[in-house]
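Below you'll find a set of structures to go through.
Values in this text are rule-based calculations from the coordinates and carry no lab data. What you are looking at is a predicted structure, and each value in this text was computed from that prediction instead of being measured. Cβ atoms are built from the backbone, for glycine too; each structure is taken alone.
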Structure 1
Amino acid sequence: MGTAQPCSKWEKLIELAEKEGNKEKVLEFKEKLVECIVYTAQELIARGRSVDLDYAEELLKYGEDVGKRLGIGELDFHVNLLRNRISEKRERRRPKEVESKQ
């Protein structure tokens, strides 16, 4: 899977709205960007496969970077919560992985 392609369209729309001076659209597109990153990451975490968790981490890294660049503090909050969920999933899986290797 590519890094954050489904959500990067919102970033482009934000930049376009900023150039046009349309503050209402900027806000709307920032909300859509946050929703895209958060809901996509939640879906990947729910699947729980290693590849999905890896992609969720990539998506959250993108979210962290774009959040800082565009000044979306709310995104940082969600990124931290979702990273904790990924860690919890991986911790629960570890004992199973150790048992299967023995």
Structure 2
Amino acid sequence: MLQEIARQTAVAAHTVRLHRELRQTRQQLVTAQAEERRRVSRALGDGLGAQLAALLIQADTTRQNLQTNPDTAVAEIQSLKTGTRTAVQTVRALVQSLENGNR
């Protein structure tokens, strides 16, 4: 009978340890998810968002120059293409980072 009580006590202690580990693992997962959301938010807002805002401003300037200074507008269009390529590369890098789970 004493052995049975000892066995049940050991099982209960093991169950408590497993439950504690599970809670800790869940908390680590929640923390990791929150950190990843912040990282993606910064990458989108600070990086890509700024790039796209600059492209919008540049596109407006180019539109204005089309009638008044076509040569300048042509050069600005090339710059817009370059900026757009850079933004696309930023998106691809961010997506790849998310797919690979890299930080």
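Of the structures labelled 1, 2, which one yields 72 when percent of Cα pairs over 16 Å apart is computed from its coordinates?
Going through each structure in turn, the value belongs to 2.
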Quiz prompt | Which entry (1, 2) yields the derived value 8.4 for distance in nm of label points 7 Å out along Cα→Cβ at positions 8 and 64 | solution = 2
Practice problem: Out of 1, 2, choose the structure whose coordinates give distance in nm of label points 7 Å out along Cα→Cβ at positions 32 and 48 equal to 3.4 when calculated. | Solution: 1
